Structure P
């Protein structure tokens, strides 16, 4: 097995750099270090492994503060396996610095992440901290709670129930985000022309309630991605992009983004798609597959999420991706997701108005989708189609902007756009 975010190999214990990795594992998700394996994967073992285990234990106890939970065992090949658990008393420091894993490398955390580790160690989140603004009004929130929950007025008891206010600390950051006016960044929404150099329209929604941001985005979306079609004597509203998917994507961006990052959510509107980029990667402890499969057990902003849940903007926590995908269940081109260290991007494609494909076309499309990148000859073998028939289907899918091709000559490959 190759080194990765949760696994590191060390030929010996001489350099002491592994102590940074122990800090990283204790701060983020845990992991293993196996001593006695060279960088190329060759197993060399450790001489006098029992003595080495004692030295390792002493180094950890003397160097990492606070001492994390770990276990040490000797392998049959005289390797030493160190397993480190993620700890509750963060930050775990080596020489006064906290570390994290980035792929298979170990790096020092920045100031922002260090602050987050301190909050985690105190079992707090950024949204729970007292707001710098305490003179807050909640007209928009009150209006929506009246409509959704039937309350008569938004009083102090309800604010306490929603965990937005306490007598000891006043309003928190979650309350400020829901207030009519605040100091937080918002959403930057841009409609582009034929290129990103051509800006056709732009609106910025900031320093306002996240509820107002959501509704403002939907209004602008409806202007450019909805139209009416006359069928007989009736007018039928057509969504170029499912409004449910867009609404869900924006609600999720607001609820799951990192609000301690002073950056806006970016919504880029194109003729064939919408791209939504929100600041902050995945919360600590959540992997890519868990996120995409709706298995989110850790919420970055649970107080804000609870309010959105009560207002029915989101359903069960963590199901947003599944709901977006469900909106595209009958579409050929599906939403795509890019997860970066410091941001998440959702791409919602426009649904073509003439999406009728033959069974053969659909079969070839499914092959490309399953394989990721595939050549024409591979498609012919898997689909059982001839060269001319396959080329016709590929050209149709290219024309509809459902797939793309890369390379030239015999090196041409096809993949989902």
Structure Q
């Protein structure tokens, strides 16, 4: 039996220049693993709480030295000598040490650091790739997972809190058709991204990229961004509706103010019925494959209505609505409020709780979309995790910026490994 011999954490920077936690651990065999914690910009109000220092003299209060100290002291001491193969046992220790429903005492970022590290150490101890180890944990929970690469949802234009504030919607996506190989889909996205960048330069409308690598252009309306994607796809060899579809992450809670939705496409604020009609018009015109967070995160009645309206052709994804929380996922299942759950381990705080949410969603017919956060590092953990849980889709941002490309390139490696394994077993 392998045991955890050492754990040590430090403060590093994420892709936005914000502090986050990196943690390393050593087994009694001497083998070492490293894990780093992502963070979101657009966060649901019901997410587990990450611990920040609130010291205005360091990183304007955004430092994580308190969380790092919690890892190096109370959390590390509690799991030293434990077998990392027992993921749920370790996670239960972490949860009980914190003792709050939202992990606000020790910090969800500190807790996830140790939980994620334990997962990596467990894979090493069992001489498995990380995705194979996650798959084995799913099997122990009674969920059969077929090893495949999830369909990627590529973020081409960033708006909202992730990019240009003149665009209300947070992410404008392209989604390759699922029968394309992953490597074909990645090439497709990279080529469309190149064309979109050139078109924006020709318009004089490009000035930066957003948090997730998508362009943050000087466009005036959400429809302008969608039309940019349509025009870019037309300029390639690919067909819209044949090879690739469009998708949106509205992150509607951000532009929901004083009881109405305020978007620049409309001169007046929209009430719920008007916003629902707006999405219907968008969907009729663009045939969206994915629509994430279309309404305010606590408007369950509205979510039920939009799912009833659009779910026959569009996947309705709950992120801020669900925040990877099992109680909220169960409510969504009961009320038929969405058809897919966005999964972010740092929203709930431990690997075991995340796996339980995936199990619940899978058993009740919801699609699984495993996602990065806007504040990322070059850690590609989430790519292995997505393959291991048998996710239907992944969201890792644009095919640009190192912290995004690290995940996409890791999926290329896994695709090659799966292909080699299948060929070997077929001969």
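Match the computed value 0.00 of FRET efficiency 1/(1 + (r/R0)^6) of positions 153 and 385 (r between Cβ atoms, R0 = 25 Å, to 0.05) to one of the structures P, Q, and report its label. Computed on structure P. When mean projected area of the Cα convex hull in nm² is worked out for each of P, Q, structure P gives the greatest result.
Taking 3.1 as the value of distance in nm of label points 7 Å out along Cα→Cβ at positions 241 and 273 derived from one of the structures shown (P, Q), identify that structure. Of the options listed, only Q reproduces it.
Mean count of other Cβ atoms within 10 Å over residues 321-328 computed as 22.5: which structure among P, Q? This figure was derived from Q.
Assign the value -12500, calculated as helix-only ellipticity at 222 nm (-39500 (n - 2.57) for each DSSP H run of 4 or more, over all residues; to 500), to the correct structure from P, Q.
Clearly, the read-out refers to Q.
Given a value of 26.2 for mean count of other Cβ atoms within 10 Å over residues 105-112, point me to the structure among P, Q it was derived from.
Label of the originating structure: Q.
Structures compared: P, Q; top value of relative contact order in percent (Cα under 8 Å, 6 or more apart), i.e. the largest, recorded for Q. For distance in nm of label points 7 Å out along Cα→Cβ at positions 113 and 217, find whichever of P, Q sits highest and give me its label. Looking at the calculated values, the largest one is Q.
Bear in mind these aren't lab numbers, they're just calculated from the coordinates by the rules spelled out. All of these numbers come straight from a predicted model, not from anything done at the bench. Cβ atoms are built from the backbone, for glycine too; each structure is taken alone.
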